[in-house]
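We did not get these values from a lab; they are worked out from the coordinates using the rules stated. None of the values given here were measured: they were computed from a predicted structure. Cβ atoms are built from the backbone, for glycine too; each structure is taken alone.
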Structure 1
Amino acid sequence: MESSYHVCRKLRFYETPEYFYLIPVDRSSGSDVQALSINRLTNEINVFYDTEAIERSIFADICYGIFGIIRLISGNHLILITEASRVGEIYSSGGDSIVYRMKNVRIIPYSNNHEASLSTKTTSMVLNDQQKAYNDRYLIMLQSILRMPGYYFSYSYDLSSTLQRTSRQSAPKNQRPLPLIEAANMEFVWNRALLSQLTSETKFHYFCLPIICGFVAIHPQLLIKQRSFRWVLISRRSTNRCGTRWFARGINPDGYVANYIETEQLLLTDRNDRFAFVQIRGSIPLFWSQLPNLRYKPTFVVPKAPHIESYGHHVRRLAREHGRLCFVNLIGNKGSEGRLGKAFTDVVNDGNFNRGNDIPFVNFEWFDFHGECRRNGWQALNKLMDQIRSFIDEYGYYWWCSSNNSIQKIQQGVIRTNCIDSLDRTNVVQSLIGKYVLRKQMIQAGILSEFEMIESYPDLNSLFSNMWADHADVCSIQYAGTGALKSDFTRTGKRRLTGVIADGINSLIRYYKNNFEDGFRQDSIDLILGAYQVDEREGKQVKCPLQERNLVKIFFLPIFFLLSLGMFAWIIILYGNGLNIEQALYSLFWLAMSAICLIIMYYLGNEFADYPTLVKRRP
């Protein structure tokens, strides 16, 4: 069960006018490859062995690895990981499972005359002024998305795969370690598009460092009744149909859903037993959208489309990877959510009971989270757990036993949870499922007795709750732009006034970001994942899509509305009951302007929201 994968660890980076050189700091880890050279003029990449002359004559920077290579208008750019922090070690010994969180990168242009800065003064002279502006805009997008929290990597542990999947494909003993990229689950490798020039030839594979986006937390020192263990929480965000809250909803024709995240929790004991449990979340697997239009809650649109075909692709893929399936739907059963939920139910029933297809059977549970908790308090979640407990027990979890060096149990199914965003309600329920399974695993490991609960140990219970709440915040920031709602319940098991106020503030921030920033953020995601590839002729022979973003139009109406409302309030406060006719007319004028702005935003709001321009998502 020890790691059989490898990637070059820290690299020395050398830069000359003609070449980039990347030389592994440690060359004793099983790879014959000595160094990588990149020709800045021809873009040619090669490996070479005689590195002494370079190492003697050129000053080197140390980097943690290669994030990738991307083409912008000014040519190719090399992205290096320059700063990372250690999260922890998954296994307790050997140093083969250290996980790092990426903190900073350096974007280096191939072109000698173009430094990786936003100053157009250093841009290559072959670009016109408009191209320089577009190129700098693309650089801002890259820097913005690479600053998003939640990029992780390991040099020898496959973070992109579950422990159960890794155990199925481990290389035989005494076999040369495989490059980590060859074992990775590429659906969760966020730099796969940017590594394409390196993954195209096997001789470069030892330089390919897979990066996941999501969340990793490791708590290495836990002690109960003289038994030590560590607990790990890993979430992997899919690169398929990826995006922001209102621009990435539902399913695509290939069966990939928005906001799809695979979450795995690991329990590693002092006897070297390894337990794992996986659950997943994702958008409702139908064709539906909810594009921003300046309203607080845009309307759901469910078009007439071949829902069952794409749903079938989605379910087949999940069944191949995870086995049996239980879908837990947490949206409301009334109003627009109820209509969307009914469409979801109809498609699941069609897949389950139309014997003319080969779609695997899905156990389906619809639980109106808000409605039930409003009527019965948060204790209503116990009712949901009662509904799905049999599926959790039936599907089981993964257990590798050290004493006989064999797999004792495998997880035979998965719980797929969703709400509208698959964020806040979903995270609360997933944390309850995770706690239930963790207790079963700890009993199996002999750490807890069958009569003990995790709540019996306040430190462990607090650690579990806070790690899941931190996980919720990071996943929410990546999709919605703010921390999670209802995280006070995840942390404390109770709903408090401070939590309600925090949720209100986060909701307002979400409204602003989703309407006025997410078009740019969606473009940034599409750029880094390769959904859009820049053409070097943009701004000259080819139209650049960035010219379609009109920031003046986006912000004019909301600013004018606030100004009008502010002027009305200022006149009322300043003059109060002593308004004369002229002042009254002024106040009515500004009130009318505010009302006109609201009417325009209500009916034509999607014209003033910030929409992406690289990959069109207009209604």
Structure 2
Amino acid sequence: MPPSGLSPLGPGAGAFPPRTRPARGRVGTQGVSSLSTAILTGQPVPGSSLEGDLRSLGFDVRLAGEAGDAETLLAAVPADQRVAVVDARFVGHLHALRLGLTDPRFAASALPGAVSVQPEARRALTRAVARESSASGGLAVATDNLAERLTAALDADGVAVFRPELGTLVATVPTDPQERNEARQAVSAVDDEAVRLRSAVKARDGFFTTYCISPYSRYIARWCARRGLTPNQVTTASLLTALIAAGCAATGTRAGFVAAGLLLLFSFVLDCTDGQLARYSLQYSTLGAWLDATFDRAKEYAYYAGLALGAARGGDDVWALALGAMILQTCRHVVDFSFNEANHDATANTSPTAALSDKLDSVGWTVWVRRMIVLPIGERWAMIAVLTALTTPRITFYALLAGCAFAATYTTAGRVLRSLTRKARRTDRAAQALADLADSGPIAEAVASGPVRRAKARAWSAPLWAALGTVILLVDVSFRPFGNWQLIVGALVYAACAGRAVARPLKGPLDWLVPPLFRAAEYLTVLILAARSEVNGALPAAFGLVAAVAYHHYDTVYRIRGNAGAPPHWLVRAIGGHEGRTLLVTVLAVLLTAAQFKVALTALAVAVALLVLVESIRFWVSSGAPAVHDEGEPA
């Protein structure tokens, strides 16, 4: 008997209905949209399950015996529908058809004997079919390998045609009965469902996730798919679970801490499940991309706040530690984002350090050691959950800060070495991405567009100016008395240095350090001034302000990853840019009393949060928003 979900004649009856998700995001219902048409070209093969497979994927199947018929049928399909052209002789796995014909992320996709286009590529397909029909004179023989010829025509027309990596899956067009029989045997020899489950898991993940979560979370993903649950629903469940965990931690009781640790782990299981469900069912969507990009940070930082509230109930004030942990974690992420954006399309992108890293990865156990010491989300959440249940919030934050600091030092040092030894030429796109990540406001822009633009710049000048401004600012707010007017001078010097740092395109070997230096300067200034105000409630207000600004910075990252550019310029100017907000917070610390400063921080946090959230939601639910997806391993 063939494996479950396969018919003896090929893929077919009994296969589980598909699902769908756009860029770690997601599309509507099971399989492709009901508004999809598959045109079968050539004479149907007796005993083939192809037509049934296509219908199970949500296609309305129509038969075209001749090339002219294909042109007529294509013209009859509404312009807003997906269309697939499939050779009637096709033999292969149902999941191969799913991967090649229903992925919503791509305008055109193909596999042997089949091609599929979304509305944006319909005109190119129509031209290709018309040329085929005209060249053949409507002869039936012209349908032989029509799908392959159409795919080649799309390539020639400049359409980006996605071809999925099928791995052990079968997708072929046999030309005679013997080849067809061999293909069907090959289909029966591979468990389609096992491949689909394996493909749902990301190829590169942390040790804890790979060995402690994914072995069973993939089955939870399949359970969700069979019951019609969407990845967005699972993502929302993960967020709610984490918020309940934060609420349990806020009780400040031992039972609450134990429950919080367990719920945090369960939230992480759901966090893995939503991505696996998306890959299992190809449910990618714009909304899902936004939810996935933001909810992980919201869950973790809300949990930090819950721990701080719980500690306060027991008489221990750890708000500074909670805010410090959020700042450190956010700066780590900005280092990751900046380095990757600076180098993802660089030319001559090699270095001896990278070669050594690749060599270490070839030794099995070193891969897992290196992935664990950077404290990825799985290991980090497991550590937080265990320490919450067994110790105190203060010990939890101490361990978190120490682990994240070591991980940040390790990864940043390695990237600096790579950058110094790599003979890479940064592209204009990379320089623009770094400029967007810098989040420069009106003051820095004014400085950058002034006489300093004409000054001679060296390769190291941008990170040196950013580091100089950061050091001056942080020393100033750390050692001058709270409310001293000279604090404003330090903030103005920082703003001037920030403008000098971005006066030229950020194409130097270490220019990717500029955005994380700016993040550290702004966030730590808020933390230090709130702590030095010595008024109850100032640090929670500072936590809220940094959280709101950090959301803006994460939103910027995911827009850039989706090739949509930075948030609109009016938003960056409205919230002041990093140097404007830093100067404003410093001015407030000088002009207001400590109690008034707390109120001002709260008001500023609310204002920034409202502005960035409204614009972010508008962008991510708009039709033009990109879908950013973390791929699973090839099937």
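For which of 1, 2 does volume of the Cα convex hull per residue in Å³, for residues 221-428 alone, calculated from the coordinates, equal 155? Among 1, 2, the structure yielding 155 for volume of the Cα convex hull per residue in Å³, for residues 221-428 alone is 1. For Rg and Dmax of the Cα atoms in Å, the calculated result is 26.7, 93, so let me know which of 1, 2 that is. For Rg and Dmax of the Cα atoms in Å, the value 26.7, 93 is produced by structure 1. Looking across 1, 2, the calculation of mean count of other Cβ atoms within 10 Å over residues 45-52 that yields 17.5 traces back to 2.
One of 1, 2 was used to compute relative contact order in percent (Cα under 8 Å, 6 or more apart), and the answer was 16. Which one was it? The correct label is 2.
Distance in nm of label points 7 Å out along Cα→Cβ at positions 253 and 581 computed as 3.7: which structure among 1, 2? Going label by label, the one that fits is 2. Taking 1.7 as the value of distance in nm of label points 7 Å out along Cα→Cβ at positions 213 and 325 derived from one of the structures shown (1, 2), identify that structure. Value 1.7 for distance in nm of label points 7 Å out along Cα→Cβ at positions 213 and 325 corresponds to 2 out of 1, 2. If helix-only ellipticity at 222 nm (-39500 (n - 2.57) for each DSSP H run of 4 or more, over all residues; to 500) is computed to be -20500, which of 1, 2 is the source? The structure behind it is 2.
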